[in-house]
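S.K.: In the part that follows, the structures are each spelled out as structure tokens.
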Structure P
Amino acid sequence: MASKTAGLTNLLTELVAANVEFVLVGGLAAVAQGAPISTVDVDIVHARSEDNLDRLMTLLTALHAQYRGRLGADPLPPSRDALAGPGHSLFQTDLGPLDCLGAIEQGLDYAALVPRSVGIALGPGRVMVLGLETLIELKRQSSQRKDQLMLPALEATLARRK
């Protein structure tokens, strides 16, 4: 059985191959920079330009994406209007969970996150990954218990990298 991280990497590879413009955020962004944590999904903040939304919608359709959390309800396919806004669209895809975020804490959208990101090679492409310093800053400001618990691992990873 393939590991969950391998499945998530496959999902990232597909996003890169589809030329979707995004910044990887969340737990997988920390893992990509060496943090010893686990995660179960891919969190991205995508560019909300018309062309990028077209590419993202095409990929989501190919991966049979459906909104998560609709127990007992009919499957709901991705909504272009929702993806064009600043909110969160949480999907289950053939390759695993994908959270497409228009913006994260403090209203930080794709354009605001790119300068705070680092490029990491993934196959023949590159993934923009939110830098550890910014991840730590955002986790420090979070009131969520899971974010507070992640802080020591992120800080230790940053200290090792310096």
Structure Q
Amino acid sequence: MDMKGHILAAMDEQFTRWEELLAGMSETQLAVPLSPSAWTTKDVLTHVWAWQQRTNARLTAAVLDREPEFPKWPAELDPNAEDVDQVNDWIYKTYRERPWPETHQDWKAGYLYLLNQAGQMAEKDLMDDNRYKWMQGYPLVLTLLATYDHHQEHYEKLLAWLQGHGSDGPHA
């Protein structure tokens, strides 16, 4: 299997893990604050979905051979800054009232879209650090790896929180 195949297989496995975890949680569990944070599981999923949209914009641009059209975030927020706390706070405040079914469906559709778009691309285009000028010398594959890492980080934190609160997983 080539590098692209390995990455997409890992991302697909990650998607399945998330879906299994979420399917085992009630809407009440999804809405419980993950103390000491005020964020809930729904908020975490919204958070990774919001960032996922930027990856999807890059993948769409690559497939269509054009500049990315990023989601509209307030101009004063710099998603490329080292400290993204302001962006994350804006995401939380903007989307926290969205209903669970909409949140889950948007995340799921976005993740599957990401897998589909990346799957259409040639591995050489994903790996070439000079292929897309708007990537400023970085290969597009880094956006996939960052998405994987971001989802993994939050999955592990969520699982640890569930286990630390008397749960042996999502079914408690």
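Every read-out reported here was derived from the displayed coordinates using simple, explicitly stated rules and does not represent laboratory data. Predicted model only: the values in this text are computed from it and were never measured. Cβ atoms are built from the backbone, for glycine too; each structure is taken alone.
S.K.: Which of P, Q yields -12500 for helix-only ellipticity at 222 nm (-39500 (n - 2.57) for each DSSP H run of 4 or more, over all residues; to 500), as computed?
M.R.: Values: P: -12500; Q: -21000.
For helix-only ellipticity at 222 nm (-39500 (n - 2.57) for each DSSP H run of 4 or more, over all residues; to 500), the value -12500 is produced by structure P.
S.K.: Comparing P, Q, where is distance in nm of label points 7 Å out along Cα→Cβ at positions 31 and 95 highest?
M.R.: Working: P: 1.4; Q: 1.9.
Going through P, Q one by one, distance in nm of label points 7 Å out along Cα→Cβ at positions 31 and 95 is largest in Q.
S.K.: Tell me which structure, out of P, Q, gives 25 once relative contact order in percent (Cα under 8 Å, 6 or more apart) is calculated. Provide the component values of the computation, followed by the final result.
M.R.: Details: P: 25; Q: 29.
Traced to structure P.
S.K.: Okay, moving on. Name the one structure among P, Q that mean count of other Cβ atoms within 10 Å over residues 23-30 of 24.6 was derived from. Mind dumping the intermediate values first?
M.R.: Working: P: 24.6; Q: 13.6.
The read-out comes from structure P.
S.K.: Of the structures labelled P, Q, one was used to calculate semi-axes √(5λ) of the Cα gyration tensor in Å, giving 29, 19, 13. Name it. Present the calculation step by step, with values, prior to reporting the outcome.
M.R.: On the way: P: 25, 17, 17; Q: 29, 19, 13.
Computing semi-axes √(5λ) of the Cα gyration tensor in Å on every structure in P, Q gives 29, 19, 13 only for Q.
S.K.: When distance in nm of label points 7 Å out along Cα→Cβ at positions 39 and 119 is compared over structures P, Q, which one is greatest?
M.R.: Details: P: 2.0; Q: 2.8.
Top value of distance in nm of label points 7 Å out along Cα→Cβ at positions 39 and 119 goes to structure Q.
S.K.: Consider the structures P, Q: one of them gives -0.64 for log10 I(q)/I(0) by the Debye sum over Cα atoms at q = 0.18 Å⁻¹, for residues 47-110 alone as calculated from the coordinates. Say which.
M.R.: Working: P: -0.64; Q: -0.74.
Only structure P yields this read-out.
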